[in-house]
Structure 1
Amino acid sequence: MNLAGRTAVVTGASSGIGEATARMLADDGCAVVLVARREDRLRSIAEGIDGETLVVPTDVTDEDAVAEMAEQARSTFGGVDLLVNNAGVARGGPVAETDLNELRPSIRVNLEGVMNVTHALLPDILDSELGDVITVSSLSARYPQEGGSSYTASKFGVNGFMRSLRKEMSEEDVRVTIVMPGPVITELNDWEHWEGRAMDPEDVAETIAFAASRPRRVELTEIGVNSTDKL
């Protein structure tokens, strides 16, 4: 896949799907802006990437910090044409037994964070002739799990936000893609107790890179990515 000449912002790039995506997009020719809260981890990843990178430690729930990140990306690379919304948390528990303060982070990071970053970078993406907004949601948005109310709600919200955005972009040269993974081995989840095999972050990263590399006449709108093992 050849993405040479493009500039991508990847949120949640300090581990898991975000890290794998940043590495893969760079290997495919993108300049990559790595965004997450852990600066030391971002810099370590950037040092291992053979290509142009920019590290911008950012809390996606902080609108001012997100605006500053967008400006740094703009001033360094002249603009952004590929956004990968990936930053996320998996918090929660049974509603009746869980404090609301444990439920709110999923909404703030997974949904409001996506809204903040998309809003900040959309002017650049609209100015591009190769605009892509690719957002990592979850199959939990289709198949809710017991004890996952806030996480599921956040991903339902993400899907709704992106579906509306896609309609708004229908007359613009901007593609909007939702990628919905099933179980993936990341810092957010421990899948060792499952009999089946969860996916690797690279499995999802390949899907993201594939969506971005399609001819401009092709828009992959919603992609479910699941393990072949029945977990």
Structure 2
Amino acid sequence: MADRDGLDQATPAALRGRRLGIWRRPGDTFVDRVLADTVDALTEAGAICVDIEVPDVAEIDELSWLAVVAEFRGALDEYLRTRPDGPATLAELVQFNRVDPVELSRFDQDIFELALDADPRDRDHRPAATRLARAAIDETVAAHRLDAIAAPTNGPAEVTGSPGSPIDSATPAAVARYPAVTVPAGSAGPLPIGITFLSGARTDAHLMTTAAAFERLVQARTDPEFHPVLPT
């Protein structure tokens, strides 16, 4: 891995020779276009782009989700006990939301409901999920001799604010506790679409340099605008 890290050196020239794995996540035409433009920009800057797949993503998702939901009830109950004059447990909060005239008209509480029924033993899946996520990233980086993995971060948001195209590219890094950096890469009209760079342990500085160099190369960030209603 080249020794050229440091944000003061994060110009587009820093991308030359960097070997990047392109992880094409399921998205939509907007995501596909932004990713294609990303690969073109990286290649023109001298980076070497290699299509890759990160293994075991479905199993990482499943194990980590089971652990998170199982941990959630206990953590939220502990927090609610510190808040006076309100629901003291997750069960009380769920019941409060069911009768509140506003809350469920704006948001659902599916995760709350799942947490109420979760098996506490599912917390034991966390170590296995972490090991699997670390192996998935480490083995992919090693097999393709990568400096980093690049993947779409998100699809364009819906009018409601929820993701229009769920993309789980950040999950392996989050579960592995490895660094990941997201920067603007393009848009669908006024709605931004990002690219996430991720890699293995203790690659934070190198990853930041790569992401900052790409951000300066494409200059895709735009100032946010307020749109009360977007056309559908």
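All of the numbers you see were taken from the coordinates with simple rules; none came from a lab. This one's a predicted model, so the numbers in the text were calculated from it and none came from an experiment. Cβ atoms are built from the backbone, for glycine too; each structure is taken alone.
Supply the structure label, taken from 1, 2, corresponding to mean count of other Cβ atoms within 10 Å over residues 78-85 with the calculated value 9.0.
Details: 1: 24.4; 2: 9.0.
Answer for the origin of the read-out: 2.
If Cα Rg over 2.2 N^0.38 Å computes to 0.96, which of 1, 2 did it come from? Kindly include the intermediate steps, with their values, before the conclusion.
On the way: 1: 0.96; 2: 1.17.
Only structure 1 yields this read-out.
Where does the value 28 come from, among 1, 2, when relative contact order in percent (Cα under 8 Å, 6 or more apart) is the thing being computed?
Computed on structure 2.
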